[in-house]
1. Quick check: -0.37, -0.48, -0.86 is what I get for log10 I(q)/I(0) by the Debye sum over Cα atoms at q = 0.07, 0.08, 0.11 Å⁻¹, calculated from one of P, Q. Which structure matches?
2. FRET efficiency 1/(1 + (r/R0)^6) of positions 236 and 396 (r between Cβ atoms, R0 = 35 Å, to 0.05) was computed and gave 0.20; which structure, P, Q, did it come from?
3. Taking 12 as the value of relative contact order in percent (Cα under 8 Å, 6 or more apart) derived from one of the structures shown (P, Q), identify that structure.
4. Given -5000 as the derived value for helix-only ellipticity at 222 nm (-39500 (n - 2.57) for each DSSP H run of 4 or more, over all residues; to 500), which of the supplied structures P, Q does it correspond to?
5. Say we calculate distance in nm of label points 7 Å out along Cα→Cβ at positions 108 and 300 for every structure; which of P, Q gives the highest result?
6. Determine which structure produced the value 1.8 for distance in nm of label points 7 Å out along Cα→Cβ at positions 68 and 116, calculated from the coordinates; the candidates are P, Q.
7. Out of P, Q, which structure matches 0.05 when FRET efficiency 1/(1 + (r/R0)^6) of positions 148 and 284 (r between Cβ atoms, R0 = 30 Å, to 0.05) is calculated?
Structure P
């Protein structure tokens, strides 16, 4: 007789709470569930533990929302072990059992480094320095001191360096080089806000999308572009094939309705997508209004007392990277090239205004600020961000702790209408960037929910 194979298992192997005064207590045996999430658009992972307290820990330990938490979780499928140096900041949902002898409640936590950084404010001037240099200095001062770049992660594409963090030696800070000289004052922002401030002003000729992000996952902090995340996953997959190991940054998933649940098919079940939703297939009205196909910069040149209009059309700026690490082609777009040519033009281009008090080609660099590339940054961000979100899916899988924001997931989706020459869905299958992920353990079952985004319909 066959039995269902359950690959959705994880256990908390360590949960040590430490008070502000230094007292410690292990609550691993009291944890009945958890939820942990992180995102490309979110600095610091966050989550909560569901605690079943029958020893009076909440009252006797006097929990105040000022404790640290050292947490370790082990996933049984691939023996994935993740560790958190966290800070407890909130306790809620306190309820007494009907028997009156136990409490249930939630302990909410965030990354300890992000928490400590959030208590500070940044007021720093930068004169003729790159945005990457400014980001590195802010990270060193407000997040963690850094060691010299490590070679343990191997060679990294797009001029990215990995620095060891002295406050969290198991993780790294990944930072990508930028072009252009920045002249700016960080105006009393939190360190996270300051890093976002810099991502909006970062320019790279290597990464035409200018899609710089600042986020944290289990591996560390990242100040990088999407091109780096995609290229790293592809290169590591090739290396993994020669080294006969599982790729670190690329995960294979499949969607097969009515798949086998036999124990002999355990490997398939670890890759199986249980639910998939493509919430938006196409929205031409959004395409018109977003600036994703046509946008216009109106530059007010304060130095020369001049007004310059710059028109940008997506079809002329295809210097982006698709989900396979290759150059984008117009044929991969949701719309046909004829429709793009006829529909998106100067009449409906999204407009934005730049006040220019910096130089341009031919200026004397000693008398004026270097070119800040603001028009190019904004225009490219509009193009890239819009097309990156053209295909987005939400998927649910059995617990996969190895899936993180910033990794690449390759999914194979069966064709909804089977044809002889086609066995998988051309639009939904392919490589995706993990935008956000949430791991939830409830009733001893681990589930993972993932938001995936893909550039156009590229495979």
Structure Q
């Protein structure tokens, strides 16, 4: 190994939500790269969070968004640490960026310190490895125009998940999902690997969770790296949303009422200058409805507020699973009405707001006889509600199947299904709009 860069930096509380860029040379003929990174967490919990982004002379080479104060990253032509992209190492000036999400001051008031040591590895002299066969499109579970169910938001060891792509693929088989999005933080490095591992009947759609310092968002349907770094060189969250949509992707505001800084830095949506017209959907439900990590009722409230301002936003939900146990219990999935099981068709359904979210029961909302009608099936004893312009319009007690009709009202209306106690949402639809 040959050392090409070493740096020790100091950080204080006021440096949080910033970026430190370090440039280093990679000489011709390098066989690989090893980056040793460590930082002072400040305290046990909540602790500082620093992550890495890596760029070669041609562009993005990976991100290491994981809660590890000590980590080693290796990059070689045919292998890379999860989160990073294997491939040739072009000579020239590279850049490693320390993304400073949170700095928790040390008890002794001394500056927090981080260290970077970068070495090049000798070439093995091995020839080019054969490219693995590209996975084919899935064998559909059903054809044609219908409702498809899937998981839009979860994480693997390519970011801060505790399970590998292989473990996720195995755990997904009995769930009979039509589509899945592996939304690792700020990287799509897991996409091809995951496609090769899942049940061949499941469509894998590329995606990433863009982890800005003032809110997280999903870029669904985009394979290329999306620059998430708001505040750097004048980049705004509106610029990020425009870039996702220009690339043909779906922009979803994720868990907007999650735990605040510093417990979960940047997880709660605080982009005050964001234009909701640039979003396609809001994740109104993440994990268990009454789980400890976010206030799902607050997510619904923000979605309703934006609907009230005239924005048309689909409802999505997801487990945001980081480990197998996050798939346990009454966690939600997103159902999309699409022409077929293909990436474009699912994205079109999301974009058009043809969705409902549910932990199990079916729930549909349709225009009918000058009004709207909600229908549920497979429901436990509970209450079916129509919500119009942020207020309950009508409701009815249901068990198994149920229907609820209301004349059309100006504005927007959607349906909710709740348990008998009224404290657990079971399902919700996207809205229908009228003038």
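1. Details: P: -0.43, -0.55, -1.00; Q: -0.37, -0.48, -0.86.
The value was obtained from structure Q.
2. Q
3. Of the structures listed, the value fits Q.
4. This figure was derived from P.
5. Q
6. Details: P: 0.7; Q: 1.8.
The read-out comes from structure Q.
7. Matching structure: P.
Every read-out reported here was derived from the displayed coordinates using simple, explicitly stated rules and does not represent laboratory data. Just so we're clear, the structure is a prediction, and the values are computed from it rather than from any experiment. Cβ atoms are built from the backbone, for glycine too; each structure is taken alone.
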